[in-house]
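Participant: What follows is a set of structures for review.
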Structure P
């Protein structure tokens, strides 16, 4: 690979890392060709882009970003590295890895992940990534929590108004009789 080709790959990766808020770096080096193709097919079906890239190229692309990915250098960027990119959710790739591991024991290892610029290093972080809520889910929960007290006050006022109207109606009917 020429220097120009490497530079083009680094530039393309840097743009992809900057544009994609969720990416996972995995090790699937022990997979057979058939299992690798199965992994790639699953990634395609779930809208995940999966690329195998040299660690030095990944490292140089990450250096161009504003977020500090230096903790990836010593631990994550060793050996075989495949990068999974997903635009919409941080959980999709984690779920894929877990599902793939159910069918293929010890076949793929999570080396590291970046979810909205938060770094997760090591395969033991897979469960954490599976339970992680997206920004949209958190915003929805906060809005629901903020609306709940207001709804309670409004329903209390409405029920109180109905009771008061009923009492006034009953009193007016007694006076008329």
Structure Q
């Protein structure tokens, strides 16, 4: 059974270990070794999400199964070490919330972890007044997001890291239904 809670700063070491494992193992088949290595430079934990109270820990029978969250800040993707961070607050009346830093432990793939994170993040962003959300998907994440109702907006590429660009896909979803 999956349970969830908000992440705390005490979770950071375990979250970073889970993220490293997910980056290294779950992108095999989607990216080559050099691109997986480059992705470590742009992916990872943004501790601002924990401070903001918008980052979830997913557990399965007490074991860390995954994590992820949402943000009311402008940064679309990237961990603390990423250069292009922007902590500007978004206007929920006209800008989309960001779904950020979703990772599943390889031992828990295809068990509903990612879907649960998306449900939690979408509901929280909706409660925060946002009518839509965006995310930057890895190629490995696109099938999950598509199955959960997210649409492709445009392909993205990271800035070159040791000559290697990481392919990403900007995706979006309406969080509120249009009046009929």
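Just so you know, all these numbers are worked out from the coordinates, no wet-lab data involved. Everything numeric here is computed off the predicted structure, so don't read it as measured data. Cβ atoms are built from the backbone, for glycine too; each structure is taken alone.
Participant: Could you tell me which structure in P, Q was used to calculate Cα extents along the principal axes in Å, for residues 57-96 alone as 39, 27, 10?
Facilitator: Numbers: P: 26, 25, 16; Q: 39, 27, 10.
Computed on structure Q.
Participant: While we're here: Out of P, Q, which structure matches 13.5 when mean count of other Cβ atoms within 10 Å over residues 9-16 is calculated?
Facilitator: Answer by label: Q.
Participant: Assuming 9, 29, 25, 10, 7, 6, 6, 5, 3, 1, 0 is P(r) over Cα pairs in 10 Å bins from 0, in percent as calculated from a single structure, say which of P, Q it is. Don't skip to the answer; put the middle values down first.
Facilitator: On the way: P: 9, 29, 25, 10, 7, 6, 6, 5, 3, 1, 0; Q: 10, 40, 39, 11, 1, 0.
Structure of origin is P.
Participant: Matching task: 14.4 is the computed value of mean count of other Cβ atoms within 10 Å over residues 41-48. Pick the structure from P, Q. Don't skip to the answer; put the middle values down first.
Facilitator: Details: P: 14.4; Q: 20.5.
Only structure P yields this read-out.
Participant: Kindly point out which one of P, Q the value 26 was derived from, the read-out being relative contact order in percent (Cα under 8 Å, 6 or more apart).
Facilitator: P
Participant: Still on this structure, I have one more. Can you say which of P, Q returns -8000 when helix-only ellipticity at 222 nm (-39500 (n - 2.57) for each DSSP H run of 4 or more, over all residues; to 500) is computed?
Facilitator: Going label by label, the one that fits is Q.
Participant: Given a value of 17.6 for mean count of other Cβ atoms within 10 Å over residues 113-120, point me to the structure among P, Q it was derived from.
Facilitator: P
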